[in-house]
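K.L.:
Structures given as structure tokens follow.
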Structure I
Amino acid sequence: MKHRLKKRTAISALTLAMAVSVSIWSEKPSEGASIPKLDTIRVALYIDSAKYHYNTAAATFTAAGGLKIGIRTPAAVEQWFNAGTNAVRIAVDDYKAKMIETTDFSAALTMQKRLQALGGSAVVTSQSKSGKLVYIVSEGSYSTASIAKAAMDKWSKDANVASLLGSAKPGVSGPLRLEGGSYASEDAARNAAKTFGAAGLDAYPAVRSAAGNRTYSVMVGSAADATALNNVKSLAAKVSGAPALREADAATPYLLLRDDHTVTATAQSKQVSYSFPAGSTKLWLSTDAAQGIKLSERSSRTYRGAFEASVYNGKLAIVNELPFEQYLYSVVPSEMPSSWPAEALKSQAVAARTYALYQGLAFGIAHVNDTELSQMYTGIAGEKASTTSAVNDTAGVIALYNGKPIETLFSSNAGGQTADATEIWGNAVPYLKSVPSPDQSAAKGLKNWYRVVLPTGESGFVREDLLSDTGKVNPVGARIFATSAEGVNVRQTPIVNEALASVGKLPKGTNVVVIDSVVESNNMNWVAGPFTPEALQKSTGNASPVKTLDAEYGESGRVIQMSVNGKPLSVKTPISYRTLMGGLLSTRFTIDETARTTMLGADEAKAERPGSSGTLYVRGADGASKPASANYYIMNGSGEVRAATRDPQFRFYGYGNGHGVGLSQYGALGLAQLGYDYAYILQYYYKDITIEGK
């Protein structure tokens, strides 16, 4: 069934207030008998799951109040030791591509940086071998030797890596080791490791816990298979004065200690890296101090709660576990400006709380992740007093439909009208319907931009404060303005964006013809383009350059079907149309096809361009006809001028930012400014729901 394009009308705050006041209710959160809740929430910062793949070979933790390291079991957390305020590195004792072993730290660091530049996850560690300090560059964290070898082969093909390797041969290191000794201190275990290292063997101190007592041992070898492990056994048996060795038990928790130079990037400074065995071991990092725990690899953000490091789907998983309400302290200001009215912030708090509850364990071992795929979560630094108050004031309050938490989808700006779920994902959701949305405040205080015609015939946008009205008009009545400054930049779109090439620069006093005026591109109104047929061909995956682009629209004015050169463009769901040209802000847009015209000829014969061939002639204000240049302009009977091009070009005029389903954040701002409370805001955007909680 096709949908007609609905007439777009601006919704003023007054009009919306009148519309929604018809059904005003003052329902407050009710006392639910069995309201779903979470005491703690698990946030995946690094994980390899069906929904999200974000991996690291190591994670660096610091706690200003002291970092405690232990092992989490189904029954409890066993505290092993306190690492103090020193930074520690956490990794998995698994298979890795061992790219180089060298006494030259500079060479090792160069190799590590090159692998990072290629997209690898490389580390630099050091150990004493054969009487020398050697630096080892290992890449990745792999569940099998064959996967590690494939990575090694891939990196080795890079010309820079091959040059750094020289005659050295990379290999695969693994977690198969021998273990021996029982020492009361780390220093004693390190001395034992040096004994084996002097014989040319890889050897590291390790720590285990037995009956609550911490013990140290030495682990020898980094074998990737049984043959390599047998070779380690033969060599180790020849080392005099060394403890007896046995095959290391990887089924019980241990921590292998390495000296890691990756973060410090200097030979003189190092950090301790703790590697735990793949399998069921769960490493637990916590602190007693309110300052939280810093994770360097996540933009050095500091987080409340504790961290669990484990292996999930063969990769290192880093999960932040913390009290549920404290998680929201960071989410709300990460999703909505903390300066906005309290009732808007409360609506965001309830939406964020409900959304997290709705997810369940969506990431296998975690409820949510810390990105827009779930909700933005930036740790303690993002917290603000106003948003923390909004969370506390709504503690435990959630949105329900038929007694169950709803999927409280929200987006930045609905562009004046929210979307029905069918317009975005193709399936109906009873509480996700299209409603008018007062999103106009996104454009508040922004300047207008004039679309102007340059003396060259080209057109572009110039900000209003860079032009002055001459009081003159051209032969067809269009106003003539003049540039009021030197080097005025004529932009492709009505916003300063240095990434886009400018149409041109004009000296002061240059006359231009005004054909249109729009507000500066923002979350409510925006312009994208122009784009060439070839660019759209690449973006849409079409077999040939795009000459025509047609759209059908849904109830909210969003694109639900597009056709390229007359043929439907196949996508999984309508939201996919946002991917055009690298990503449009929303699917609520119209298309300006500058070469698309209908011409009336002799005997009222009609010709459609760009479909028709032949030379295009235009008649100017002087009545003379001539072949059209690359840019020409058409005036309709109402005196409106349209910019046209001889060859196809495409510009998108859009409304809103995001999928547009559910709560519009700018709309929540608008309603709060009109005096509505958070319960009303939520029940306005999510139809037929109840707000329940404390």
Structure II
Amino acid sequence: MRRALPWLLPLLVAAVGLHTLDVLRYGVYFALAIALPGTLLLRAVWRSVGNWAEDLGLGAIVGAAWMLVGWALFTAVGWQRWLVVWPLLTLAAFALPRLRSCWRIAQPSLLPLRWTWGLAIASALMLAATIRGVMGYHVPPPDATSYYQDLLYHLSMVSELTRAVPPELPQVVGERLEYHWFANADMAAAVDITRLNPIVVLFRLWVLPWLVVALLVCATLARTVSRTWWTGVLAAAALTAPQLYLLVDTSINLNPPVSFLSPSQTFGLVACVAAGIFLIELLFRDGPRSLWLLVVAMAVVGGGSKPTVLPVLVGAVGLAALYKRLQLKLVVAGALLVAVGAITLLTVAGSTSGSQIQFLAILKTSPGYERLTGDTTPAGVGGLLVPSLVHGAVLGTAVMVLSVLLIQSASLAGFFVVRRDPVAWFLVGAMVVGWLGYLFIDHPGVSESYFLYTATPFSIAAAGWVAATASRRLAVVVLVLLALAPVKSFIQNAIAGDTEAGPVFRSAQQWVYPDEQSSAAWLAANSAPTDVVATNTWCRPVDAKAPGCDARGYLVSGLAGRRTVIEGWAYTNEAMAAQGVGGRRYTEQPSPWPDRVALVTQTFASPTPALLKRLHDQYGVRWLYADARAGTVSPKLAELVPLRHSNGKVAIYDLGG
């Protein structure tokens, strides 16, 4: 009880901060359907690490992997609403005599109570910063007037993943969803079992337990490599400290390596760190062969969550293999990770198109870069060197590099771990790949940052190891570098400022009018999950008078949660590959499906029975969501198709079954 009591603190923060009983409902789901089954599976396949807290941390991501298997099976056959049977069957299996021992820790190795309080306090602060900061800033429907576009994009995928395996692209019905969507599938499973609204799960509930799990697995990694309990507390503090800025001011996101706006980053990070722990035990600590199963499971989950996960793990195993003179077990592990990476890259790791090699490309989006160098080149455009160096702005570029190194000090501290131990080279390999991706990849959406974010926990673990074993002088240097972690958030916010100033998100580019929002809610309530909608809301903002088209409109596919003939195409591989064409960003490129755009536009402006029949027969359209702000909507539509809902400038027509 003394060790369980501290964990009431983060639970209290979540319950009080969100003011809803949905927290309790979701907490029970996460505990009984994810964490507990996963912990039992962890112990059955491998063993307990000796204490419940770390077991539950690793068990949560193992349980999530197991839940993804159940979700895929049940959804593929249309039994989504019976998914709750999957974790119940798992728990029932462990009630059998042969598996009953997994409920107990055979060889307890309790950590000091100070460790428990340290992790519990860090978790409480992390949740408080999340609820007070990013959740307070990003208001969910129906109270918001603007939405950060990525949230609606993720919302569209959550809705899609509750209805189909394999999933379709919600914005282009009939096309395969090419994205690293495993985090969204985890949300879909939660929606299926809890029966909570996908909006509530995405905007308010899903990320909270995963932030606590992220702290637990990163703390476990630090303790595993250093064999010193307090390095786990240090790792949790290094991850939590940068978030404290959110307690005094709102921001657009959590400070990396965790993220609210990128669920795939948070989910993938947990899988990557868990895989790292299992690999260390398997390759360097004489772990049993059964660990291969957990390594493969985590590799698949990580690869399906974030494309940066497997390169980081391959780098870790690869450098350790070189140190061990290509020992067979390490070579096999590396080859296995490469194979999993290739498979996931071809199936569930989209949005990587448009990437190129450019040294220091990350500087182009750093605060102050344009002022110091005079360069305005966008991401994903240019040659092998960042354009500021090509144009001779050497001093300004050097200043920017130094600022980046300062801001990313926590990701540099781990390089002090130089010793004759393959685990040290394993950590360094992860860090090297993280920095190589960060410094040499140029992605249209600046996603090269995720390489470094994914490798950061390995750096923090290595730094803790140095602090625990090195000379006092070197330990002080490492601790100072880790202490700069909270400073970076203040520096970044001081330089960049809040681009959408105010207590909540108010972006003119992502504005959603009340009639649009209420009409989307009506459509969600009055249509079937598999219904297809023809809509003209592919631009943001939905305003025909606005110059150009930012093709990140996810009003119907996101807020209504329905498949569309065509909506925002900016995040498709086809659009991202066109970055820079015609001097435009990928978000402003014309649709890769111009025939669909033309058909919907013509049908709304000059409707005929033939056009309506084509929409119905070719794309299975049941509903027309016509927004007069987005283009011409002919009054003749009401003569040809029954008008079911009208509010302001939005009209919804029923094309019939």
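Bear in mind these aren't lab numbers, they're just calculated from the coordinates by the rules spelled out. Note that the structure is predicted; figures quoted are calculated from it, not measured. Cβ atoms are built from the backbone, for glycine too; each structure is taken alone.
K.L.:
Determine which structure produced the value 25.0, 83 for Rg and Dmax of the Cα atoms in Å, calculated from the coordinates; the candidates are I, II.
P.N.:
Numbers: I: 32.2, 108; II: 25.0, 83.
The structure behind it is II.
K.L.:
OK, next. Thinking of I, II, which structure, once distance in nm of label points 7 Å out along Cα→Cβ at positions 100 and 244 is computed, gives back 4.3? Write down the numbers at each step before the final one.
P.N.:
Values: I: 4.3; II: 4.9.
So the calculation was done on I.
K.L.:
Mean count of other Cβ atoms within 10 Å over residues 388-395 was computed and gave 19.9; which structure, I, II, did it come from?
P.N.:
Working: I: 19.9; II: 15.4.
Structure of origin is I.
K.L.:
Tell me which structure, out of I, II, gives 26.5 once mean count of other Cβ atoms within 10 Å over residues 60-67 is calculated. Mind showing how you got there, number by number?
P.N.:
Details: I: 19.4; II: 26.5.
This value belongs to structure II.
K.L.:
Here's something else I'd like to know. Computing helix-only ellipticity at 222 nm (-39500 (n - 2.57) for each DSSP H run of 4 or more, over all residues; to 500) gives -5500 for which of I, II? Spell out each step's value before the answer.
P.N.:
On the way: I: -5500; II: -16500.
It traces back to I.
K.L.:
Consider the structures I, II: one of them gives 0.00 for FRET efficiency 1/(1 + (r/R0)^6) of positions 364 and 508 (r between Cβ atoms, R0 = 30 Å, to 0.05) as calculated from the coordinates. Say which. Intermediate values should be presented prior to the final figure.
P.N.:
On the way: I: 0.00; II: 0.80.
Derived from the structure labelled I.
K.L.:
With FRET efficiency 1/(1 + (r/R0)^6) of positions 204 and 596 (r between Cβ atoms, R0 = 30 Å, to 0.05) computed per structure, which member of I, II shows the largest figure? Walk me through the numbers on the way to the answer.
P.N.:
Numbers: I: 0.00; II: 0.35.
Answer by largest value of FRET efficiency 1/(1 + (r/R0)^6) of positions 204 and 596 (r between Cβ atoms, R0 = 30 Å, to 0.05): II.
K.L.:
Still on this structure, I have one more. If volume of the Cα convex hull per residue in Å³, for residues 228-475 alone is calculated from each of I, II, which structure is the one that comes out at 323?
P.N.:
Numbers: I: 323; II: 144.
It must be structure I, since only it matches.
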